[in-house]
Structure I
């Protein structure tokens, strides 16, 4: 290192600063163009064109929308709690913007001096816990925004979102615990390294991966879990009273959260920059700048595929009813994730971690046997309407 540089500016610190600045601007740009992609995917699913007027094939549409929102009137309704009303969008977007620090975006870069630096913002020893903690802070922005608006629809939307995020954090944490137990570490970089030398965690723990992705959609308030917005009944949810850039910050937080969450899923279950899901040849853990760029592109490609899947889910499945959403968490996903933690714990204790995929089969068999034995509730059951296509008339009814 040059002598004129301060001693604390080590190669790793300089690399981390560059990675933070790069990913931060990438996430901000992705939030804008993911909205355009969402509108294009929606148009494709619904067999229409979508934005195609501003720029080539609508590529400048996000810029036009940003300029419009920036100059739009920033309206603050009468009776709101002004301090909390202003802070709520920041409470939503800032936690989403700081979670990417512990994501390993590529392997180790070998410098000319012989040093190896990690391509990540911060290689802390509680990386996965940090990411879960920062992601859960987004509930404060949603709850505070609904409360401060002094609007009953916004307040109900904030309550729904708070209950939903808290409920789905439990199975998400349990699914994360399954990965931690199998890997024996809290370091995201080590979790990726173990998948490079073995199998991807989605191969070994497919049921855990599915539950984690569902929780990811619920944590980001993505459809079919967007009951907090529910335009049909809550006229927009917790951000009903917001306008201009404050309104845009809520959506920016949602898409950045989806971007970071997808990168977290890639780290935990898709092997990071790995290109071989089963044992065998794979990309090296360290390399030159060209290898790092290749690995970075692979990670971004996997992130894009997961985001595209989330968009297809949004425009394919209808919303849950709120009681169905909560029942799915408390009566379905939480017991299932607890069972998976138990199964993974037994496998790890017995040293059978190479056969964890059989644990998902055993868990499915246990659930199939236990499900008919569990108590059921008659609350909110579908009411049969005689003569409808859901309740066709029987022969006895026809004779009457």
Structure II
């Protein structure tokens, strides 16, 4: 009996702490001009009667900042109607109704392409995104998209509609005679999200491809009408998708094409990225990506190797095939870098060293290690909010190598 008394005596302080633990009475949203407060509240994992914890609140705030429609968020608390109750006040600062981000691409094959995209991130106050984009120059592209990340309440469905137009000259060296290609596409996506990191969906697309050489098209008329459906899964817990410092991104799926003359084409694709933070804002980033194909691949669906999107240091489209696998390892280090979400700041100049490797091959050939090509290089990333300007030089040991520029990071 005496021993039991000692145990109760020792536990009393812990019991008292539990009794005095602060719990959430109510959540209020301030500072919103166009945003429906429910859009904020539905993103939170905490709810009235939750036990308040500083780490939990920081986790909630980081998540809201990660979303693309708020510029700044502050969490404040005040006493509730009872001693152990707190009222959480969320003070937000919304982004501008419209934002314009310019685009610049430069490579050895297509030269300079200029453009940009205008976006509204919070249409009707429901976090709907509408984006109009365009590029002119060596590679011409125009598009419009609408995206709603959360519909149907607790089902948490997302939907997206896209329309695109591409017009360019096919200059890749895998085809002897350059030809003109025009693509028109209409696409719809619907899926479901589980929690904050995982989602899955299905995509339907109609694409009309016109080529100046009728023999290149599968229909031999110069025009191919293609129907496509895609299933995909996606995982994303990165801290800041525009320029991550920590976290994992992974997407895999299947593209199934119904081609003219009842021909079929399948792409099995994957894209894995991971980011490891080091001291003093340094980051090690790794990407492994690629796809395998089955079926008949027309010329305009071939995969190209080289340039700023696959293995830097090679000429754009230097190698071609129907299958590809490639990887990139980057070490990013700041010369001047500041990310302070409390003040709405995100800017800096980062240096980067990279190593790329990959291979592309035809279905008629077997993959072998001798087909792997590698390169090394360095570059500079200029960061301002959601703007990322990069200039990178890569070389593979033969020739002078190549300089690539762009308005986003490779991964």
Structure III
């Protein structure tokens, strides 16, 4: 019986981590909420304020105030020792607490007691607001890395995918057409086009040839899905922009249509390979990314298109001169990838774990010193050469993983 209870708590803990930032906990009473990780308690609502102390994971908190955007909470620890501000994203609410909207607005700056500054060598190494121990030398916090590493590269192909497929067939979607949604990496000729042009060598993966043949149906004026690059991809595209009608293309789409809706009407695909997040980390916060990704999934399901969500690679370091701080981007890379995993499991849709696929590649498959672009093969004749190059170049590994996802969908859902 003890072993069964232990297993139940391990499973419950895993489900809890996957659900962030959705509020779910088994606690029925006690403080208003709890820290999910080691977390900075700051004097004010923002990452530039001094650190009052570093709270351990699972610290009980009582809420005393909040910012208007709900991003920061003024809290008192359960033992009454400390007061200060924490990032609301990394706080889980007590069961039955409800919403933090009713917490009173506050702009109080808390007196230090005493200050613990991350810049003070004598103070030791402070935690960043993601719960990670330090940003230096890391590309993502250890808990998120462990979670991502536990998810198969191809996952989530089940009954829900088949239901979406059947709905799409009723709407007239082609079962042998897929499309792509994303930023400049998706738009690149290094992704998928090699399979449409014959510039590939499957090596030990010769079984995937049947899937390449399956998706040879023309898309508009283009000979096959691998060649096809639709309207739902452009440099710097974010999840918010692809579902916002304000970013629609009036020359190609109906007025008031988002790029995603326009693309689905134009190509009538059965599958959409969705790769977003690398640029989202610079512009969106956790709430807006989750909201936008949910909208992408909902629109896809409405159009009978199976959305394949894709985690994105991360690498130590960062680029400068962006709207948010390096610390915020570090947080976003972890949270956005966790959100992709959680939404895939919540909706029962496929997830292509590109983060795991590229984990063994130098720089996580990204160009050296570049945190937004995957590295292309130097072999122009065979940009998709699976003779070991998939373990060197990010694009080569992505091509292999995406083709394996399409192969699994063909064999298990599409009936090819």
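Taking relative contact order in percent (Cα under 8 Å, 6 or more apart) from the coordinates of each of I, II, III, which one would give 21? Of the structures listed, the value fits I. Work out Cα Rg over 2.2 N^0.38 Å for each of structures I, II, III, then name the structure with the largest result. Going through I, II, III one by one, Cα Rg over 2.2 N^0.38 Å peaks for structure II.
Computing helix-only ellipticity at 222 nm (-39500 (n - 2.57) for each DSSP H run of 4 or more, over all residues; to 500) gives -20000 for which of I, II, III?
Source structure for this number: I.
Every read-out reported here was derived from the displayed coordinates using simple, explicitly stated rules and does not represent laboratory data. Computed from a prediction, not measured in an experiment: that's the story for all the values here.
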